[in-house]
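Next up: the structures, one after another.
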Structure 1
Amino acid sequence: MADVRRISSNSEFENAAGYCRAVVDDDYVHVAGTTGFDYATMSIADDVAEQADQAFSNIIEVLARARCSLADVVRVRYYLSDAADFGILAPVFKRHLGATPPAATAVVAQLIDPRIKIEIEATARRRDA
């Protein structure tokens, strides 16, 4: 039987839509699409690079709760509201994931809130599972 554990950030988004920030399923951690909102203040920067850095901070926090880190990420999906932002974001992605690059996909999408310029979804594999 799989060991499934749910991790919540208790953000208003999770509470309103009925999902959790991450699901630990045996040795995999599936992190939901994560935006640049600072969940403590529910604020978001205008700058797309700042949003990406905050999204990675949010992901780092939930991965730590699942006993892993960005080094354990094996798959990442980037959802951008504007394809023109990719050039600004690529160095941010590399700074956070470049030491252990995962498989990655970037998609241009209409995101749910017009303030959101980037959303990042990640899958990690726990080494100690």
Structure 2
Amino acid sequence: MKNTLSKSDRLTNNVAISQIYDKGKHLNDYPFKVVWIKEVGETGLKVVFSVPKRKFKRAVDRNQIKRQLREAYRKYKHQVQKAAENKNLRVSLFLIYLGKDIPQSEIVDDKINLLLNRLTKEITDK
């Protein structure tokens, strides 16, 4: 499998994003929060990345954190993708950064990997 994150892997529909946030299940591991929802039908994995403007006023800082999130997600998404395809589900994720400082890349990688492993377990158990 390729480690890519194409446009088709991203969730851009505002209605779908608000549904995920309202009805989705939460996984927390500070400084990250994953809100996810699974839907029957189309298989695959869709994702949205978010860094709050309230905590990071400068767009440069928000964009740097989002780049780190996308990179870590791109590396570790395959396990969740396989679990969703095996269960014939479409999983939509909302990855949110909750911290107050710009994180180191190693911390982002470790935490995202841990959260995606926990998400894989949640998907396969049900």
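We did not get these values from a lab; they are worked out from the coordinates using the rules stated. Computed from a predicted model, the values in this text were never measured in an experiment. Cβ atoms are built from the backbone, for glycine too; each structure is taken alone.
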Label whose coordinates, when distance in nm of label points 7 Å out along Cα→Cβ at positions 3 and 115 is calculated, return 3.8 (choices 1, 2): 1
Relative contact order in percent (Cα under 8 Å, 6 or more apart) - highest-scoring structure of 1, 2: 2
Structures 1, 2, by distance in nm of label points 7 Å out along Cα→Cβ at positions 67 and 83: label with the highest value: 1
Of the structures 1, 2, the one that -8500 was derived from, the read-out being helix-only ellipticity at 222 nm (-39500 (n - 2.57) for each DSSP H run of 4 or more, over all residues; to 500): 1
Entry that produces 18.4 once mean count of other Cβ atoms within 10 Å over residues 59-66 is calculated, selected from 1, 2: 1
Structure from which 14.1, 45 was derived, Rg and Dmax of the Cα atoms in Å, options 1, 2: 1
